[in-house]
1. Using distance in nm of label points 7 Å out along Cα→Cβ at positions 41 and 113 as the calculated read-out, with 3.9 as its value, let me know the right label among P, Q.
2. Of structures P, Q, which gives 19.7, 70 when Rg and Dmax of the Cα atoms in Å is computed from the coordinates?
3. For FRET efficiency 1/(1 + (r/R0)^6) of positions 89 and 153 (r between Cβ atoms, R0 = 25 Å, to 0.05), which of the structures P, Q scores highest?
4. Taking 1.8 as the value of distance in nm of label points 7 Å out along Cα→Cβ at positions 97 and 121 derived from one of the structures shown (P, Q), identify that structure.
5. Any idea which of P, Q comes out highest on mean count of other Cβ atoms within 10 Å over residues 49-56?
6. Match the computed value 23.0 of mean count of other Cβ atoms within 10 Å over residues 145-152 to one of the structures P, Q, and report its label.
7. With distance in nm of label points 7 Å out along Cα→Cβ at positions 105 and 185 derived from the coordinates and found to be 2.0, which of P, Q does the value describe?
8. To which of P, Q does the computed value 14 (relative contact order in percent (Cα under 8 Å, 6 or more apart)) belong?
Structure P
Amino acid sequence: MSTRTAKAAAPAAAASELILLREDISGIAVLTLNRPHARNSLSEAMLEVLGDALTAIAHEREVRAVILAANGPAFSAGHDLKELNARRSDEDCGRAYFKHIMGLCSGVMQQIVTLPQPVIAAVQATATAAGCQLVASCDLAVASRAAKFATPGVNIGLFCSTPMVALSRNVPRKAAMEMLLTGELISAEDAARIGLINHVVAPGSERDAALNLAKKITAKSTLTLKIGKEAFYRQIEMPLADAYKYASEVMVENMLARDAEEGISAFIEKRAPKWENR
């Protein structure tokens, strides 16, 4: 029997009309951006449905990992510039709307970071501007050899300031600054070299590669993964002494969890652990 279930309550014929698709595969939620005609730009509607999906998944105990993928010729071209530019005719020249969209997008990126489950980007093609930010915000990323990455806002007079936040927290400073200041595309191999993505795979195999990575992760204790992901992002912004103090407290609480007791016992007894996720 297939382990795949359609979570989106819509007939197959209507799937092409949905801008975000969802499929569940053995405890892995696969979210697919589905605006190929618009290069999966992050319109207001796309950001809202993606945020809603992440909110739902955060409370679904059966979901142990998330894959973020896309259909079409681009992973994501970033913000929908036509949608933004259309609001310049507003009374305030678009200020309120621009603030709303930037806040909405920043919120979605933070949802990915704070989601209890690990999130893996499966990048089939080019990811630019806020699309590159989306990849950088994910915990892990697998990309096709055909994929390219850029923060090209500087080319159109709009510095990629919000993408910069995720980018600068994932790659070395000089690598981030070169991407931000030149706006040039970099290859998947260069993205892996600077740490923006984890693995480069053959075109067309990025989803399977992401699924294989997710399956390795979902074999672990869900509780342990949740504890570890939260601790990683909290400690990384702390001074060294504070980070060690915080991580030590986390380690003590983790040691007292049932899964840690089971895992350590299983290791000593040379057997496979039986996780209870508590």
Structure Q
Amino acid sequence: MDLRGCMTALVTPFRDGAIDTEALERLVEAQIQAGISALVPCGSTGEAATLSHQEHAEVVRMVVRFARGRVPVIAGTGSNSTAEAIALTQAAKEAGANAALLIAPYYNKPTQEGIYRHYRAVAEAARFPLILYNIPGRTACKIEATTIARLCELEEVVGLKDSTGSLDEVQEVLRLCGDRLAVLSGDDSLTLPILAVGGRGVISVASNLLPERCVAMVNAALSGDWQTARQMHFELLPLFRALFLETNPIPIKAALSMVGMCQDELRLPLVPMSERSRQQLRETLRRYGFRL
């Protein structure tokens, strides 16, 4: 699997408390038709933290089924319990996913040795391509560049989703790991700078809404057309910012609801967007041609 391009961190649509299968299929099809490189269900954007294990496996199975082999499916399978992460990863493998995305163990605050052993245990148990997910703002646990360098010696560790918000961190990982690891942006607003220093793509929130434009921006950068990529980046920047007016995925769920793609339904402790933020988001969407 070539980890390269614009990949979408899929939302999990709900209706009346249950997974909205029809809306999920609609979202998957729209992404594939737009030329997305891969689909990433059951991550932070997919509200994985509030899915039961059964629902988690079912969402992965459905996305695999709807994709029909046209694009890879990278399933979020991380947990702060190593045993649970192994179980979720094995379930994703059995469901037909192509790889797994694992968030660093949250809340426990393990040492760097503990983080290394966590991922190594998953790799040894699952024997499945793994993408590390470094997002200390959510986990209170940062995977240091030196630990990432150790981990990329494992055959199963093929990529890194970086949501540290630090280009210094990204550059240090690239310096230490070189071509052994596919480094992907986890922040839409930093995708272009990360591509410029050697990143290979993005796992995007914004591409849920405007997949064609996000794909075009990433492809332009990867092909060396930096002038076009910069222009597209700055055109998209207001949207990138609007989608983080409140905690992800609250704004993207609201935006998809506004354009008729799914219900604006989240699971507690997340709640719908405030009216003030919603108005800002609505004004931003109009700038991109949406008639609301």
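None of the figures in this text is laboratory data; all of them are computed from the coordinates on show. Here the structure is a predicted model, which is why all the values come from computation and not from measurement. Cβ atoms are built from the backbone, for glycine too; each structure is taken alone.
1. On the way: P: 2.6; Q: 3.9.
Among P, Q, the structure yielding 3.9 for distance in nm of label points 7 Å out along Cα→Cβ at positions 41 and 113 is Q.
2. P
3. Once FRET efficiency 1/(1 + (r/R0)^6) of positions 89 and 153 (r between Cβ atoms, R0 = 25 Å, to 0.05) is worked out for each structure, Q has the highest.
4. Q
5. Checked P, Q; max of mean count of other Cβ atoms within 10 Å over residues 49-56 sits with P.
6. Numbers: P: 23.0; Q: 19.5.
The read-out was computed on structure P.
7. P
8. P
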